[in-house]
Structure formats: structure tokens, C-alpha cells
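There are structures below to look over.
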Structure I
Amino acid sequence: MSADGAGHEAFRRCVGDTDYFAAHVWATEPQVFRGADENGFADLLSLRDFDSVVGNGLLRFPAVHIVCDGTKVDPASFTRAGTVGSVCIDDLIDTDKVRELFSGGATIVLTSMHRYWPPLSRFCAELASVLSHRVQVNTYLTPAGSAGLEPHYDTHDVFVLQVHGTKRWRVSEGILESPLRHQYRKEDIDESALTRVLECELAPGDNLYIPRGFVHSAETGSEGSLHLTVGILSYTWYDLFKKISETAAEEPEFRRSLPLGFGNAGKSELDTTVKEHLVKMANFVLDSDTSQLLDELQAQSTGKRTSRGGEIASIARLGELSDNTRVRPVEHLDPIIRWDDDGRVRVEAGKIILLLPAHAKEAVECLLTEEETMVAYLSLWLDEGGRVALVRRMIREGLVVMD
């Protein structure tokens with residue numbers, strides 16, 4: 001698989017040879033990548049960073065979980081009541097209690113850190129841009145001599161990026177091949193009854209890739225461990241087929257009712273009619289515009305952008321906008337620009353859908369593809385009022401920001 005830019009670099013620092021990984025490892029087998037990152041991923045989240053995030057007193061449950069001996073600790077054991085403004089809340093993280101639990105052998109889990117920690121937000125957005133799958137990240141700080149989570153499997157693929165200390169991992173064959181989210185089973189798993197596939201100890205800078213469905217567990221040795229679990233929430237063929245079937249609702253043929261009393265009729269009476277409709281459905285699927293559906297999935301993978309920075313400040317500064325203003329695309333936007341059915345320019349970026357006049361297409365492409373653009377440069381295509389109006393609207397929509 002070939003890719004360029006920041007997304008490729010984020011991918012490369014996890015697996016090294018990205019083409020080899022895509023062709024031989026992805027969704028197939030667990031594998032360890034030794035020294036995948038020479039800096040130990042500390043630029044994404046260091047031990048000091050983790051400590052400061054937990055200690056700032058602003059996090060709430062369920063942003064923080066505590067796990068002890070494979071079991072989640074009751075949040076009442078590590079939360080407190082407090083007020084934010086005039087509103088009383090009862091799920092603020094009590095840092096003193098968290099420290100006590102960690103000192104007693106419990107693991108601290110910070111969930112969905114890609115939503116609020118900028119380095120991880122950028123990293124996940126970069127990975128999603130090249131993988132075309134959604135990416136999230138949880139972090140785990142486990143004290144020395146502890147196991148953390150019990151043996152389990154995930155319904156998404158993961159990169160385990162070791163940041164601090166070491167952790168020993170055991171990976172066994174799966175109970176269900178490539179499970180979907182609704183197929184997760186929570187019952188206790190007898191790890192000893194499964195065939196061991198891989199056993200390893202991760203050091204800072206190592207990455208362990210575990211495809212969904214493989215049972216795994218881990219434990220620390222004589223020192224504590226901090227690692228990032230980067231979850232790759234894969235789109236599956238099932239997801240694509242569901243999207244295709246959803247578009248069938250636009251066809252009157254497939255909206256028609258089944259015959260009255262179909263449940264009482266003999267199977268042979270309906271068999272021919274059912275098969276005729278299945279053939280029609282198969283032809284509909286074969287004629288579907290799958291390229292557009294794949295574009296939609298790609299847009300969804302990068303649509304939930306966080307910690308983008310600059311949008312609100314740019315709206316507040318709209319009064320300063322002039323030909324001398326420099327603007328740049330919002331980071332990790334990955335927009336799709338195409339002609340709409342009525343001839344207008346259609347811009348799609350995650351949940352953002354913007355329709356613009358056809359004569360603005362070149363200016364829109366310039367604003368969204370160039371690293372930086374001075375508004376005056378758009379005079380190649382638009383008069384002063386038109387170009388200022390276009391930039392103002394794209395700032396309000398969260399597509400570009402002012403430098």
C-alpha cells in the first residue's frame with residue numbers, strides 16, 4: 001500500500017514497512033514490531049503527560065476507568081462531587097483516590113484520549129487518513145507486578161504502542177474469527193484451553209499488532225508500564241453491503257409489500273417470486289456506485305475531528321478579513337470536492353457538507369489544497385466581494401482558518 005505525507009509517517013512509525021504490513025499482516029496474524037519508534041512514542045503521551053492529565057482534577061467518569069485483578073472498579077470508589085459554574089456534578093475524578101488505587105495494584109485507564117489530547121488527536125487523524133478506517137486510542141498505566149485486564153478479545157484491531165516500562169503479552173487463537181461489534185462475548189475465557197500464537201515482552205518503542213478476535217492478556221514485571229492501545233475500528237464488507245442495501249430503499253421495486261398471507265402460503269408458491277427479487281437485488285448491487293459509497297466511508301473515518309484548533313478564533317476575527325489575510329485548511333480535514341447533481345460544487349469533509357456556486361470551484365480547490373493562501377490570490381477566479389464572501393463562509397463552516 002502506498003501513501004504519502006503525515007498519514008504515511010504515522011503508519012510507518014507503527015509497523016515499519018507499510019506495504020508488507022498491508023499485504024501480509026493486516027487482519028491476518030499478530031506480530032511484534034521491535035523498535036518501531038526510536039523515541040518510544042513519548043511525543044504522543046509521556047509518563048509525565050499522563051500524570052498531569054490525571055492530576056489536573058478536570059476529568060470525569062467514564063473518561064477514567066480503574067481496573068483491578070481483571071475487574072472494573074466501581075466508579076464511586078474514585079469519583080467525587082463538585083461544582084462547575086453553578087452546576088453540581090458527582091462524577092469528577094478524585095485524584096487522591098486514583099493514586100491510592102494505583103498504589104494498591106490497580107490499572108488506570110484513560111479512554112478516548114484522541115478526543116482531547118492534541119498529539120493523539122493528530123496521530124489518530126493521520127492514521128485514519130491513510131488506513132481509511134476510524135482510529136481511537138485508550139491509554140493504560142499499570143503498576144509493577146499487576147495484570148490489568150483479564151484475558152479477552154476485541155472487535156477491532158489494535159496497535160499496542162509501548163511508552164514506558166515493559167509488559168509481557170500472551171496472544172492466543174480466537175474464539176470467533178473477525179467478530180463484529182455485536183458479536184462480543186463477555187463470559188470468562190479459559191486462556192489455557194486456547195492455542196498460544198505469540199508471547200512477547202514489549203519495551204519502549206515496540207508495537208504489538210493484534211487483529212480483532214485474538215484473545216490476549218498482559219502483565220507487568222518489576223516496574224510499571226504505560227502503553228497506548230490504538231484501536232482501528234475497521235469498516236467491513238458487511239458494512240459496505242449494508243450501505244448498498246440501504247440505497248435500495250430509493251427503488252420502488254424494493255419498497256413494495258410482500259403478498260398478504262405470505263407466511264401461510266406454501267413455500268413453493270413464493271419460491272419463484274423470491275428468487276426473481278433476489279436476482280433483481282443482485283443486479284441492483286452490481287450496478288451500484290460503490291466508488292461513492294467508499295468515499296463516504298473514507299469521509300466518516302476522518303469525520304470526527306477533535307482538537308483542530310483555530311476555528312473559533314477565526315470566526316471571532318472575521319472583522320479583520322481582507323485581501324491581505326492569509327488562510328489555511330483546517331488540519332486533517334481530507335475534503336472531497338466534486339460536482340453536485342445540479343451543477344454546484346459539493347464539498348464533503350466528515351459531517352460538513354457545503355454546496356457552492358460552480359464558478360468558485362478553482363478557488364475552493366486552492367483554499368483546501370494549498371498549505372497557505374492569501375485571499376487576494378483568489379482574484380484569479382473571483383472579484384473582491386466574491387472571494388471575501390467565500391472565505392468568510394468557509395471559515396464559518398470550519399473548513400479553513402486564519403493565520
Structure II
Amino acid sequence: MKIVRIIARLNVGGPARHVTWLTEELQDEEFKSVLIAGTVPPGEEDMSYLAGKGTAAPVYIPEMSRELSPKDLIAFLKIYRVLLKERPDIVHTHTAKAGTVGRAAALAYKLTSPRSLFGRGPKIVHTFHGHVFHSYYSDAKTRLFLAIERTLARFATDRIITISDQQRKEISGDFRIGCADQFETIPLGIDIEKLEAGDEARATFRDEIGGSPNDIVVGFVGRLTEIKNLSLFIKAAGLASSDRGEALPKLKFVIAGDGHLRSELESEAGGLVKFVGNRTDVSAVYAGTDIVALTSLNEGTPLSLIEAMAASRTFVSTAVGGVVDLAGERLEEHEGFNVCERGVTTASGDAEGFARGLIYLAENEKLRERLAASGRRFVNERYAKQRLVDDIKKLYRSLVSEKGNTRT
């Protein structure tokens with residue numbers, strides 16, 4: 001079975017790891033995979049080093065950029081040519097831009113392929129790793145993107161994958177994209193063993209950031225972009241630090257990641273937060289923290305929180321998108337925050353509530369340990385890398401065995 005997988009760019013984040021893992025794992029006697037990717041623009045960190053080499057090396061299309069552009073037509077034509085060459089059974093797109101240009105090219109190929117005349121045209125799959133339907137663009141642009149997605153779901157998609165139940169409710173229910181029977185929820189998968197690190201890694205990282213063994217280290221891991229709302233993280237750090245007595249453990253804040261907002265955020269933080277840039281030793285970062293923080297305005301299923309739980313760390317996060325599924329059922333309700341099965345959640349944009357949640361976790365070691373243990377069990381059950389691979393293989397087999405073409 002031949003699969004062509006398409007992503008807009010292999011920049012730092014969960015989608016890049018997701019597609020490179022699947023491309024690597026689906027190379028055997030049954031499956032052959034080709035990855036198409038755009039190039040990472042200046043100002044964004046590149047993760048293309050994760051992609052395979054030799055026969056598994058990606059096909060790069062420089063014209064496939066993030067924003068709408070006249071170059072999208074060139075990207076469309078180049079993807080179409082790759083499809084003509086590869087003659088895939090499955091075309092699987094990831095992220096918004098690749099989902100638009102890639103599915104359009106896949107539909108064009110499907111309509112012009114002689115194989116389609118005999119009901120053997122490719123099946124078209126799209127994965128929403130997140131969505132851009134709020135907190136990204138103006139109302140007018142958001143309406144345009146919704147119209148595009150609804151059209152693609154109707155005419156150029158056999159299956160829509162969401163990575164959490166909450167995301168499925170938003171995309172299918174709130175935004176009315178596609179039909180209910182098109183959707184399937186397939187959670188992310190991670191290499192859990194690589195997130196394990198010992199006491200030596202913890203001590204080394206804390207030495208690097210100037211943290212003592214008794215400090216409570218609160219860390220953010222991810223891209224420094226507007227959607228992550230790191231100004232809220234910095235504001236909450238200031239509130240939490242000023243609201244603590246001298247006898248309590250000291251809070252120390254760290255941001256691991258990079259992006260075009262870094263200089264602005266460093267100025268805003270004024271030394272309150274330690275910036276350590278992008279890290280290849282992410283397991284050491286999690287080992288060195290006590291609480292992982294996420295302040296996003298919008299999320300699919302945030303990889304940083306899954307990795308934190310795999311590393312036996314609990315989290316405090318704004319309750320957006322798939323974070324709700326990761327946190328689990330609410331156990332305690334407090335002013336400004338909730339304690340859930342696996343972490344603490346707050347309302348989006350509420351710096352005071354976020355600070356209260358941080359303080360509550362910092363002052364309750366037993367609670368941190370209990371939430372972390374619950375999170376570790378949850379990740380082992382639902383987010384193992386092999387489970388992801390098995391789920392995708394099962395979906396592909398099911399689609400290829402179906403008769404007929406894309407819905408109209």
C-alpha cells in the first residue's frame with residue numbers, strides 16, 4: 001500500500017514529529033510512505049533533521065508556505081506531479097495549509113487518474129492537529145478558512161482525523177465541518193521511553209538555570225508564538241512570585257523553546273524567567289522541572305503536556321481545546337482554577353487564576369505526585385507510539401478495502 005503524506009513545514013512542534021514517525025514506521029512489506037513538506041521560513045526553528053534519509057527522505061516543496069499566496073498554485077502543481085509519479089492508495093494531509101493545497105491536488109489527481117475509473121482512486125485523509133478557527137486571524141479571514149474547510153470536507157476528504165474528543169466536538173459540532181461519519185479520533189503517540197531521565201539529568205538542568213534542589217521549577221516547552229500567549233505566563237509568574245512568603249519554596253520559571261517573539265518576551269520578563277532556547281535534550285528539561293505550564297489561547301492536543309505526563313510531571317494549563325481531555329474530570333473547584341485528574345486548569349486569559357493554580361501545586365507536593373502518577377498511567381495507556389502506528393494502519397486498511405470514491 002502506497003501512502004503520500006503531506007505537511008506544510010517541519011517546524012518545531014508535535015505535527016512534525018507525528019508525520020516523521022509515521023513515515024518512518026510505515027516502511028515495510030505492506031506499507032510504503034512518501035513525505036512531502038514545505039520549507040521552514042526564517043524565524044522558525046527547523047525539525048527536518050527528524051525526517052528520514054535515502055529512500056525515506058522528504059520531497060521538499062519550497063512554495064508551500066504557511067500563509068495564502070500565489071505560490072500555492074505552484075505547490076499544487078508540484079504535489080500533483082508527485083501523485084502522478086507515486087500513484088498512491090492513500091493521500092494523508094496534516095495541518096491547515098497542507099490540508100488545503102494537498103487535498104485539492106489529491107482531488108485533481110483522483111479525477112484525472114485512470115485508476116479512478118475502476119474505483120481504485122486514492123482515499124483522502126486529513127488530520128487536524130489543531131485548528132485556526134479562533135484566536136489566530138480576523139473574523140473575515142476565519143470565515144474564509146471555514147468555508148474552505150467545509151468545501152474540502154464535502155468534496156475532497158474521505159476521513160477526517162481529530163486527535164482528541166474535545167477537538168472533534170469543536171470541529172464537527174461548533175464549526176460544522178464535515179459529516180459525523182467522516183470523523184475518527186486517533187490520539188497522538190510519543191516515544192515514552194525517551195522522555196525518561198534520572199536524577200543526574202535533573203541536577204544538571206537545574207544547575208544550568210541556577211535553581212537549587214529545593215526550588216519549585218515551573219517550565220514552558222514549545223514555540224514562542226502569539227497563540228501560546230506567553231505574556232500570560234510571564235504575568236502569572238510575577239503574580240505567583242510576589243504572593244509567597246520567605247519560608248515557602250522559591251518558584252523559578254523557565255521557557256524552553258524559540259520563535260520570533262523571543263526578544264520581545266525576554267524584555268517583558270525582565271529577568272523573571274530564564275530562557276534556554278530550543279533543546280534536543282527535552283527529557284532533561286522535563287526532569288529538571290516540577291510543574292509544566294501552558295497558557296495557550298487555542299490547542300489541538302498539546303504535545304508538551306503529553307510529554308510532561310510521560311516524564312511523570314504534572315501541569316497547569318488554560319482549559320482550551322484538547323487540554324480538557326488530557327486533564328480529565330474535575331476533582332476540586334477553587335477560585336480561579338480547577339484540580340482535575342491529571343493536572344490543574346484555568347480559564348483562558350486569567351493570569352490571577354493561573355498564578356493561584358501554580359501556587360496551589362507548588363505548596364502541595366503530595367498532590368503533584370498523585371497527579372503525576374495518574375498522568376503517567378494515562379499516557380502509557382493512550383499515547384504510546386506503537387498504538388498510534390497500529391491505529392493508522394487499521395484506518396488505512398479499512399479505507400482501501402472500501403469501494404467507491406470521495407463523497408460528493
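With respect to distance in nm of label points 7 Å out along Cα→Cβ at positions 218 and 274, the largest value across structures I, II is given by I. The value 1.5 for distance in nm of label points 7 Å out along Cα→Cβ at positions 58 and 194 was derived from one model only; which of I, II is it? Corresponding structure: II.
Tell me which structure, out of I, II, gives -12500 once helix-only ellipticity at 222 nm (-39500 (n - 2.57) for each DSSP H run of 4 or more, over all residues; to 500) is calculated. Computed on structure II.
From which structure (I, II) was distance in nm of label points 7 Å out along Cα→Cβ at positions 234 and 370 calculated, if the value obtained is 4.2? Attributed to the structure labelled I.
Once distance in nm of label points 7 Å out along Cα→Cβ at positions 242 and 258 is computed for every structure in I, II, the highest value turns out to be that of II.
Of structures I, II, which gives 21.7, 76 when Rg and Dmax of the Cα atoms in Å is computed from the coordinates? So the calculation was done on II.
All of the numbers you see were taken from the coordinates with simple rules; none came from a lab. Because the structure is a prediction, the values reported are computed rather than measured. Cβ atoms are built from the backbone, for glycine too; each structure is taken alone.
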